[in-house]
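Rule-based calculations on the coordinates, nothing more; no lab input. Given the structure is predicted, the values throughout are model-derived calculations rather than measurements. Cβ atoms are built from the backbone, for glycine too; each structure is taken alone.
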Structure P
Amino acid sequence: MYEIPTKVYLDEMPVLHKAIETYLKGLDLDAWGSGADNWLSELACRRCDGFIPHSHNHGGFDVCNTHSSELNCYSPEECKDDCQCESDILLHGFRLMYEGQENGIHTICVYYAQWDSGDYYGINRAPTIAEIEIRFKTVNGLFTKLKRFINKTLKNN
């Protein structure tokens with residue numbers, strides 16, 4: 001008899017879930033130096049009223065923080081003494097989306113994006129600047145590849 005495969009969500013694997021959550025909370029993403037802690041949110045991955053997740057969405061996290069500030073002056077000559085400029089805060093962050101496992105090999109896709117603080121959708125619709133698919137068997141294997149990608153991405157952006 002044919003068995004329907006069971007979808008296993010990231011939050012159903014407490015060791016992997018907690019390890020990723022702890023790592024993301026400890027990332028130094030405050031490039032602007034605002035002193036803000038990382039904002040961490042868990043991705044919705046289960047079907048509910050008004051939300052139908054993609055079949056590859058098994059859970060994950062978004063983590064972000066301040067990246068920089070842009071000054072928008074409408075008359076730059078006035079900004080020297082009594083600045084009437086508006087400042088936009090730029091944010092940046094990573095989305096880690098767990099896509100399940102097959103034959104003991106897990107897959108996580110990681111995306112990096114930047115967006116303006118006034119953007120209502122935030123990371124959800126921000127253009128992807130860098131991405132990687134990480135396949136791993138152990139938590140240590142994941143973190144070796146994840147750290148390399150994050151460090152390289154932050155250095156270049």
Structure Q
Amino acid sequence: MTAAQGTGALMKIGLILAVAVIVLRIGLEQSGAPDAINNIFGVAWLYLIFPVLFAWRIAAAYDANRFKALFKNVFLFALCTRLMVLVTYMLAYLFQWNAPRFSVKMGGNVGGNTTPFVGLVLVPVRNAIFWILLATAAGMILGGITLWLRRMSSSPSKVT
């Protein structure tokens with residue numbers, strides 16, 4: 001079994017979960033839920049969980065290119081989820097959502113004298129690029145540690 005076969009279903013589950021988290025968070029924000037609750041429902045938490053799960057599956061698949069497979073999965077997961085979030089920022093600008101994360105004061109794209117280019121393109125793309133890089137780096141660290149630990153636990157111990 002290759003790493004791709006082992007992580008394909010996991011990727012689908014992760015992306016479905018990401019859609020659910022995004023929709024739930026938008027619903028909570030629009031209903032006026034406190035920020036403490038809204039922050040619990042963010043895709044950023046998934047960037048800490050899914051790289052470990054990907055690495056676990058990749059290590060079990062005995063793929064020769066484990067780190068390459070991990071990078072591919074972590075990067076694709078970050079890219080897909082951030083594209084989903086990018087759409088929410090565009091919608092926030094179009095509908096002038098008042099959630100704090102979309103506020104210009106918080107680095108968002110709603111309020112003030114935000115132009116359509118800034119609101120629909122610049123801020124969403126800037127945020128996506130930043131989070132894709134951050135999520136990929138964090139995922140490679142967490143997933144790499146997981147691969148290393150799995151390799152150490154599966155290697156035969158030396159007895160003298």
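Things worth noting here:
- Entry that produces 29 once relative contact order in percent (Cα under 8 Å, 6 or more apart) is calculated, selected from P, Q: Q
- Origin of the derived value -24000 (helix-only ellipticity at 222 nm (-39500 (n - 2.57) for each DSSP H run of 4 or more, over all residues; to 500); candidates P, Q): Q
- Structure (P, Q) behind the derived value 0.85 of FRET efficiency 1/(1 + (r/R0)^6) of positions 127 and 143 (r between Cβ atoms, R0 = 30 Å, to 0.05): Q
- Origin of the derived value 8.6 (mean count of other Cβ atoms within 10 Å over residues 47-54; candidates P, Q): P
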